[in-house]
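Participant: Quick heads-up: structures coming right below.
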Structure 1
Amino acid sequence: MKLLSVVSLALVAIANAAPQGIDVSSWQPSINWATVKANGIEFAYIKATEGTSYTSPEFSSQYTGATNNNIIRGGYHFARPDISSGATQANFFLAHGGGWSADGRTLPGALDIEYNPYGATCYGLSASAMVAWIRDFSNTYHSKTSRYPVIYTTTDWWQTCTGNNNGFGTTNPLWIARYASSIGTLPAGWAFTTFWQYADSGPNPGDADLFNGDSAGLKRMATG
């Protein structure tokens, strides 16, 4: 699988036939997954949980819809480092849709760690405390599934809130969010990104994503 650190959307899509994906949440109810599949979507990340009390009311139907249309799928958790430990939230995620199995169609769960929509950008945590929180979540998820979670973030947030920590690149696949024609600078520790969220809208529901590789590589990602 060819992995690129800084790429243009056009070159990735054309040269590598990069699998297209979407990520969705309760903001996208009543998705026609057959249409999504017909549009060429090969994978989907679906919001399962947030913090320690929220479960998406659309998760089950979205997950089933993706499954029934042979779309490789996985759940994601929106992190709330201000309300409980990383381990607590990893266990909550695992109990409500965030699990993984080596069936060839389930992506490892993703940790959505980004700007706080409810208050302070870094959730009131120092950079060292944030790194410890993410590691707690990651290690807990790994201990229960044998997979490290994908980390979804932006370079700016990672630099600001973790001090641009470089300690996750060898374990956790990166899912970078950048709405531009190229990915740009990645957070420290990662030589490449596995997923790229390149737009927050498009012809399909939710956000638009690419996998950095080919369809066989995506299948290996799901198989573990």
Structure 2
Amino acid sequence: MSKIIDAILPPMPAFLDMVSAQAEILAKCMSTGVDCLTDPEPIRYQALADLENSAKELRLRHLDKLSDSFSTPIDRADLNEAINTLETPVEEMRETLEEMRALGVESDKYLLEMAIVLREAAAALQRGYSKLATKPGQADPDALAAVACPGRVDAIYRKGLGRLYTLNEDMEAIKAKDEDIRVATFIHTVDILKRREAYRHMRSVSLQIGDAAEVLHGIVAQIG
């Protein structure tokens, strides 16, 4: 009888373990991102690309299982959101750091501080998702810690922008150098534009992690 039932209604995949695996890749990605900013060796960027490929493969595999599954342990829409929101920041982080490398944008204290906050938030998401299958009620503090990520990054982002546009100080520093002031000013202006773009992308990653955290918080409210 059980074989007949399994044939009609196949066993439900371990969806909560699946999204936990995705959260683990996200955490590894953000940790590798910090490594890229502190020690920009090519091998670190390759590791980041490998993590992105793994994240995409898991997302597609899990979405396929979700579409084929008759039942799910939580609301199907929430599970779909979890699968998608855990992959998006991985892609964005890889693109951000690759763009920085292509444009010759070196790390600074604000980029590193933002990346460290992203790493902490992703680690909180990993902890939270790992608890869903066995201790869902204990996952909410981790979800809320990750929810705070966009606000924390935004504060650093604004400080970084403030420093970028300290024009009087920058002009005095340029004048003090023994070089063509017009060329130096042009180079400095281009650096401001490139660096601001890097800041903006880091902020975008934080918003995506915040979205993933909100999904986790909603799941915990449902099953915790």
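Values quoted throughout were computed directly from the atomic coordinates according to the rules given, and no laboratory measurement underlies them. Because the structure is a prediction, the values reported are computed rather than measured. Cβ atoms are built from the backbone, for glycine too; each structure is taken alone.
Participant: Quick check on the output: -9000 is helix-only ellipticity at 222 nm (-39500 (n - 2.57) for each DSSP H run of 4 or more, over all residues; to 500), derived from one of 1, 2. Which one produced it?
Facilitator: Numbers: 1: -9000; 2: -28000.
Value -9000 for helix-only ellipticity at 222 nm (-39500 (n - 2.57) for each DSSP H run of 4 or more, over all residues; to 500) corresponds to 1 out of 1, 2.
Participant: One of 1, 2 was used to calculate relative contact order in percent (Cα under 8 Å, 6 or more apart), giving 25; which?
Facilitator: Checking each candidate, the match is 1.
Participant: Something else about it: In terms of distance in nm of label points 7 Å out along Cα→Cβ at positions 23 and 47, which of structures 1, 2 is highest?
Facilitator: When distance in nm of label points 7 Å out along Cα→Cβ at positions 23 and 47 is computed for each of 1, 2, structure 2 gives the biggest number.
Participant: So Rg and Dmax of the Cα atoms in Å, computed for just one structure, reads 16.2, 45; which one of 1, 2 is that?
Facilitator: 1
Participant: A value of 20.2 was computed for mean count of other Cβ atoms within 10 Å over residues 103-110; which of 1, 2 is the source structure?
Facilitator: 1
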